[in-house]
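**Student:** Structures given as structure tokens follow.
Quick note: the coordinates plus some simple rules give every number you see, no bench work behind them. The structure presented is a predicted model; accordingly, all values stated were derived computationally and were not measured. Cβ atoms are built from the backbone, for glycine too; each structure is taken alone.
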Structure I
């Protein structure tokens, strides 16, 4: 049941082909002689069936699988290249930062991790909005998660499920909500923050130097970005303001 990059890619490909053929999950399941549950779980990336079943699923939408190789994590480098070419405002919108900020309302927080790096100009992928919160605001945050019909990340099953929402309860500090996925770093006190302005909006963020120390994901993405920038003089001149 573990979600992997490959299972996510397979699920996305199957869903696109099914929608291209205007099929429901039930109709595809009937064509491939599998259950609708199997189709749903494959499309969500939480189940990778055996090769025979995969071939039947794709054959049912007039497609077949091919096998190829690429350098490890090449998709991350490709995402950074793609983001580099986009204006910062587009990157922020695509990451759902404003939607999350408006949704969180009066809960005290600062942007953290890859999200803070993005807001400070680094063209890094942001699959979830990262924030830092103080433990004293755990009750307010839990109430907010409840109102936003949140599901918490289940480490064992590698999917969002019906776990206790309270960050003080055991579990990953990662939730799927009505405003997108939220990842929280819970601290005794909010970290020192700086204010970043984009357009008419202001964002309180953890400084980039601190982000690199406290968040291994962000540090790894920034290393990849800087390596690309160093290897491409044109790219360095175009996006050199990200530090």
Structure II
């Protein structure tokens, strides 16, 4: 049994995690601990506070006692708003506090893009435009080429959590760029786990979503690889061999 730990801010789309656990169909246990979200706002100052060391540390002990082998801060905006260096320091602090390998959803996207072997990507974000651009800057810092960024202007995670299939697919279609090799949909408040194969069929390319890459990142940290086609191309790819 491989136990994976996640720190999830508030309550929006956390039901993606037990769904993903089922879809993995293996000896994987997914443990989610909720952190205090503070002010629910896709605004830079509020997002930085949401991902502060104090708020993250509050949930670490519960995950450690659960037997987790790796821990991921299950929040995209609450990590990339700190910039590349700040986001790295955030996960280093989390690893020190937890005593185990740690990462965040933002770095999950970076590693997933590399896993797929793609470089040119498009971004469809639920966030306001200024926050969406910060995510694009984070991806550029990782070496990705961003073909386009589409923000939906949603201010709160609570509203994102109410989105269904119709809103999700509308955002994906609007954000996709013909030249992009993959589409990225950040925001762990967005329900996507049930729609990954349909999204990839609709767009004809890999689609990476926040809760999907968060679980994949935890598996990577735990040195586990699971083939799960219902979770999209990311979970069916053979690893890229670096030469």
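**Student:** Determine which structure produced the value 24 for relative contact order in percent (Cα under 8 Å, 6 or more apart), calculated from the coordinates; the candidates are I, II.
**Tutor:** Working: I: 17; II: 24.
Computed on structure II.
**Student:** With percent of Cα pairs over 22 Å apart computed per structure, which member of I, II shows the largest figure?
**Tutor:** Numbers: I: 61; II: 47.
Going through I, II one by one, percent of Cα pairs over 22 Å apart peaks for structure I.
**Student:** Here's something else I'd like to know. Of structures I, II, which gives 2.1 when distance in nm of label points 7 Å out along Cα→Cβ at positions 91 and 211 is computed from the coordinates?
**Tutor:** II
**Student:** Moving on to the next point. One of I, II was used to calculate Rg and Dmax of the Cα atoms in Å, for residues 107-202 alone, giving 13.8, 42; which? Don't jump to the answer; show the numbers that get you there.
**Tutor:** Numbers: I: 13.8, 42; II: 12.6, 34.
Computing Rg and Dmax of the Cα atoms in Å, for residues 107-202 alone on every structure in I, II gives 13.8, 42 only for I.
**Student:** Another one. Could you figure out which one of I, II the value 1.00 for FRET efficiency 1/(1 + (r/R0)^6) of positions 51 and 187 (r between Cβ atoms, R0 = 41 Å, to 0.05) was computed from? All intermediate terms of the calculation are to be shown ahead of the outcome.
**Tutor:** Values: I: 0.35; II: 1.00.
Answer for the origin of the read-out: II.
**Student:** With mean count of other Cβ atoms within 10 Å over residues 147-154 computed per structure, which member of I, II shows the largest figure? Let's see the in-between values first.
**Tutor:** On the way: I: 16.4; II: 19.5.
Comparing I, II by mean count of other Cβ atoms within 10 Å over residues 147-154, the maximum is at II.
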